[in-house]
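Peer 1: Multiple structures follow.
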Structure I
Amino acid sequence: MFKKDIRAPIAALFLISLGGLLLHLRIHPPQKSAFNWLPVIAGIATTLVLPVLFNYRKTVAWAYLLNLAVVIVGTVTMAWWSATNWRGEVTVTTLVLNSTLADILVLLAKLPLAQQILRHFRPKHQDADASCQGAPDE
């Protein structure tokens, strides 16, 4: 089903998304609060929809933008949650071990994978890029 050249990065994106979805289901069960449905819906969308969108040239840009939006929103909300629920003093150890930093770093790993897939379909030297490279400096 998935193109052989980009199967591995798409599988990696799928696994990161699935892991994030399962983590959210464990930490924030949707049956406890309606607010907990937002990460579940985003997790389902990125797990099931993004791999399909990343597989086709026509939809790869939309997949890239959706992936970027989910990463930005997830990073901001996890950092906000960690900051507003902070207890105790702030040290390097507590920042690394008692915050959502690890979760944010896993989420950020989706960006280079998406970039690799995008570059597969849209190499750096396309028409728009090539026309800008030949312009003299003024």
Structure II
Amino acid sequence: MAFALTNKQFGTRAAAWVPAAHKELADQTATTSTVDTGIVGLKMARVKIRVKTFGTHAAADVFRATLQVGTGAAITAPENIAQAPVTVETGDASLVIELIGSSQNGFQSWKVIFTTSSSHSFTADVMFDAA
């Protein structure tokens, strides 16, 4: 088989990376709505999520965040480029999750898909950067 990675760039150090697109969403309680960056062909993305309230989450419950991107203003040709499952531990008061991903196809729109065990409630802030 031939080498299949066509997007060979990496994001620079987080502190030095100047994003082409930036968005902050406060108090998300479910999968975010699709966000259109207005920029075609983005290749790299990073997301920082702070789950600030757990609602009914308890020890051993699983919280998962998935970054999904698409090529159009809506999520066209969806591509999941980063995912992080976290198991809640006794004593957790909040969670900070960082996702870093790259797209082979390039993207314009994005959303964060949240999955929680047993349909537990939560509130999270989401910060998105892309280049």
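Taken together, the values in this text are just the output of simple stated rules run on the coordinates, not laboratory data. Predicted model only: the values in this text are computed from it and were never measured. Cβ atoms are built from the backbone, for glycine too; each structure is taken alone.
Peer 1: Kindly point out which one of I, II the value 30 was derived from, the read-out being relative contact order in percent (Cα under 8 Å, 6 or more apart).
Peer 2: I
Peer 1: State the single structure among I, II that was used to calculate mean count of other Cβ atoms within 10 Å over residues 44-51, giving 20.9.
Peer 2: Structure II accounts for this read-out.
Peer 1: Here Cα extents along the principal axes in Å, for residues 20-91 alone was calculated and came to 49, 30, 16; which of the structures I, II was it taken from?
Peer 2: I
Peer 1: When volume of the Cα convex hull per residue in Å³ is compared over structures I, II, which one is greatest?
Peer 2: I
Peer 1: Moving to a separate point now. One of I, II was used to compute helix-only ellipticity at 222 nm (-39500 (n - 2.57) for each DSSP H run of 4 or more, over all residues; to 500), and the result was 0. Which label is that? Working shown, then result.
Peer 2: On the way: I: -21500; II: 0.
Derived from II, not from the others.
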